[in-house]
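Each in structure tokens, the structures are laid out below.
None of the figures in this text is laboratory data; all of them are computed from the coordinates on show. Not measured: the values here are computed from a predicted model. Cβ atoms are built from the backbone, for glycine too; each structure is taken alone.
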Structure P
Amino acid sequence: MSLGIIAAGLAVCTGIGAGIGIGIATGLATTAIARQPEASGKINSTLLIGAALAEGTAIFGFVTALIIIFMG
């Protein structure tokens, strides 16, 4: 059981990478909008797609952790 808890903890750590990635992307998007305000719509849409994909990996890690805990 203890190995399952460790595995679940490692699976949840995917949220850390997603959070860092979204933070970096948001900062760079803000810089890009400040430099070219006329392109803000295109930058925002690209940022939202990237954030959704990064958040998807965090959700997969969370679901994997739940499966490990409750099925293992």
Structure Q
Amino acid sequence: MEKRSEGVDRLEHIFQLQAMFDEDLAKRRGLDYDLSTWVQKEVLAIISELGELLDEVNFKWWKNPKPVDKGAL
């Protein structure tokens, strides 16, 4: 059981760090978005990152596979 709570604690820590980053970024860049707009921008950023990840793991079966660059993951 302890491993599970450790994992939850780590995830909660990651969420806290992200919230701190978001607040700092918004303050430094003068971003004043409502919650709905902010969530939309976060989702688009996640989708963009997932697209980059897909490019690294040979999901295009019609192309010649290349070695996965673990450093890029």
Which of the displayed structures (P, Q) returns the greatest value of mean count of other Cβ atoms within 10 Å over residues 23-30 on calculation?
-> P
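Match the computed value 10.6 of mean count of other Cβ atoms within 10 Å over residues 15-22 to one of the structures P, Q, and report its label. Walk me through the numbers before you get to the answer.
On the way: P: 14.8; Q: 10.6.
The structure behind it is Q.
When Cα extents along the principal axes in Å is computed for each of P, Q, which one produces 45, 39, 21?
Numbers: P: 55, 15, 7; Q: 45, 39, 21.
Label of the originating structure: Q.
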For -31500 (helix-only ellipticity at 222 nm (-39500 (n - 2.57) for each DSSP H run of 4 or more, over all residues; to 500), calculated) the corresponding structure among P, Q = P
